[in-house]
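Quick heads-up: structures coming right below.
The numbers here are math on the coordinates, done by the rules we state, and not lab data. Source: prediction; values computed, not measured. Cβ atoms are built from the backbone, for glycine too; each structure is taken alone.
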Structure P
Amino acid sequence: MEKKTALITGSTSGIGLAIAEAFAQKGFRIVFNGLEENGADIAAQLAQKHQIEFLFSGANMLSPAALRQMVQEATDRFGGVDVLINNAGIQHVAPVEAFPEEKWDAILGINLTAAFHLVKAVWPQMKTRRFGRIINIASAHGLFASEFKSAYVAAKHGLVGFTKTIALEGAPYGITANAICPGYVRTPLVEKQVFDQAQAHHLPEEEVIRKVILAKQAIKEFVPVAAIAELALFLASEHAATLTGAALPIDGGWSAQ
């Protein structure tokens with residue numbers, strides 16, 4: 001695993017950053033990606049901490065050309081991408097009749113279509129090497145629906161379906177594809193939902209977390225980012241060579257109900 005390269009979208013904050021750190025600890029070369037102003041500094045600091053080779057790309061998930069360029073830069077520098085982790089995502093909550101069309105387009109573009117463009121870009125080299133690991137960070141909302149999240153639920157359901165399809169296509173070439181489906185993780189995206197729900201319901205944030213955000217989870221705790229990172233590491237390993245096409249819930253028992 002020490003000589004492999006992982007490209008992780010949205011890897012300068014939240015879940016993506018936790019995954020990048022876990023892979024860096026194992027000696028992976030990392031292609032970081034993010035739109036934060038200090039994203040390049042975050043990547044450099046983590047790479048220095050773990051003494052790994054790295055690249056940083058500010059590629060916008062809504063630009064297919066920028067995504068292809070990011071893969072090309074990784075290929076030129078490291079010889080290819082062994083592990084592709086599609087993690088970047090955004091959210092917007094609104095009733096369907098009031099859902100802004102531009103938000104629908106952006107959510108589908110970033111959460112789903114970008115994964116297609118990146119998989120398409122890395123696919124030929126993975127087929128040639130007869131090795132590849134594609135890990136899509138979906139969501140419990142890739143398995144279940146919730147009100148007012150039409151675009152996000154549609155995108156994550158689509159990502160799970162896309163994962164299954166490429167798992168079948170990749171099987172003859174040593175390429176696996178799996179989706180991780182977390183419950184609620186305390187990321188900036190979820191923090192905004194907590195704040196908005198607290199304002200809407202006139203409740204303290206801790207009560208919103210327990211009664212609204214985590215209502216569907218049997219375990220009333222946020223999913224730790226470290227748990228998602230460790231699962232991603234396993235899926236990238238040789239031990240997971242026959243695990244493909246799975247949508248793996250890590251959701252505090254949400255999917256058990």
Structure Q
Amino acid sequence: MQKVPGYVFLAFAAVASVFPLYFMVVSATNTSNEVLASKLLPGTHLLENFQTLVGAQPLGTALWYSAIIAVGTTVLALAVTSIAGYGFEVFHTKAKDRFMALLLLAIMIPFAATMIPLFRMFADLGLVNSWIAVVLPAISTPFLVLLFRQASRSFPHEVIEAARIDGLKELQIFLRIYLPTMRPTFAAAAVITFMTAWNNFLWPKVVLVNNDVQTLPMLLTNIQAGYVTDYGMLMLAVLIASLPAMVVFLALQKSFAEGITGAIK
């Protein structure tokens with residue numbers, strides 16, 4: 001009986017957490033007026049909302065650009081930050097500790113302070129309005145470098161020494177030994193990077209100046225920019241934009257928890 005209040009609280013917390021997702025799914029099947037009336041039962045306008053969305057907005061193009069940016073950012077970020085974290089720990093020196101401290105200070109600098117210099121730099125390079133300008137600033141973040149560095153501390157250095165004695169080079173050690181052992185950390189970093197890149201709005205909105213090149217978060221903003229908003233269509237667009245991030249997180253949920261726990265230890 002002593003556990004009943006705790007379970008009751010957890011049940012209410014679970015319902016409160018799941019309800020926004022439920023309302024989004026249900027609203028995607030209703031008309032705009034039914035959404036405004038807070039109808040909580042599924043409707044019959046899902047296909048109509050989808051046809052309106054496809055006819056009003058370039059959904060396929062937005063999905064394509066979002067996928068390119070999210071996948072490209074994730075792959076490049078994992079490659080760069082994992083090698084950096086490995087190097088910081090395996091080739092440990094006091095100078096690297098001081099440089100790591102400088103990298104951590106970069107976390108405290110708000111993105112708004114660096115946004116204008118970044119835009120001018122990419123404008124000078126002729127990369128404005130391209131997915132490369134969105135991907136490059138995100139492939140090396142201090143947080144991911146710290147994540148891999150902390151995870152590398154639990155990696156047995158004796159294995160590295162034995163591999164070196166057997167004649168393996170550093171790149172071979174990284175690919176054949178380090179990478180398979182650190183799969184949970186890679187999964188955690190992949191989830192964080194993919195979700196951040198997929199949901200990123202501010203920087204793509206700044207650097208992708210042409211409406212023909214837009215991501216899903218930008219498309220959602222365009223739907224709300226008119227005089228009259230079709231909330232059924234908007235909720236369907238939000239649902240479509242949320243699905244890839246949810247699928248990635250659910251697929252890597254167990255490895256994500258193991259990777260975060262291992263990095264903290």
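Descriptive notes on the structure:
- Identity of the structure behind 12.3 (criterion: Kirkwood radius over Cα pairs in Å, for residues 176-215 alone, calculated), options P, Q: Q
- Taking distance in nm of label points 7 Å out along Cα→Cβ at positions 32 and 80 as the criterion, the top-ranked structure out of P, Q is Q, with the highest value.
- Computing relative contact order in percent (Cα under 8 Å, 6 or more apart) across structures P, Q gives 19 for structure P.
- Which of P, Q yields 3.9 [distance in nm of label points 7 Å out along Cα→Cβ at positions 112 and 184, calculated]: Q
- Read-out distance in nm of label points 7 Å out along Cα→Cβ at positions 24 and 56, computed value 1.8, structure in P, Q: Q
- Source structure (of P, Q) for helix-only ellipticity at 222 nm (-39500 (n - 2.57) for each DSSP H run of 4 or more, over all residues; to 500), computed value -14000: P
- Structure from which 22.5 was derived, mean count of other Cβ atoms within 10 Å over residues 152-159, options P, Q: P
- Taking mean projected area of the Cα convex hull in nm² as the criterion, the top structure among P, Q is Q, with the largest value.
- If FRET efficiency 1/(1 + (r/R0)^6) of positions 72 and 144 (r between Cβ atoms, R0 = 35 Å, to 0.05) is computed and equals 0.40, the structure in P, Q: P
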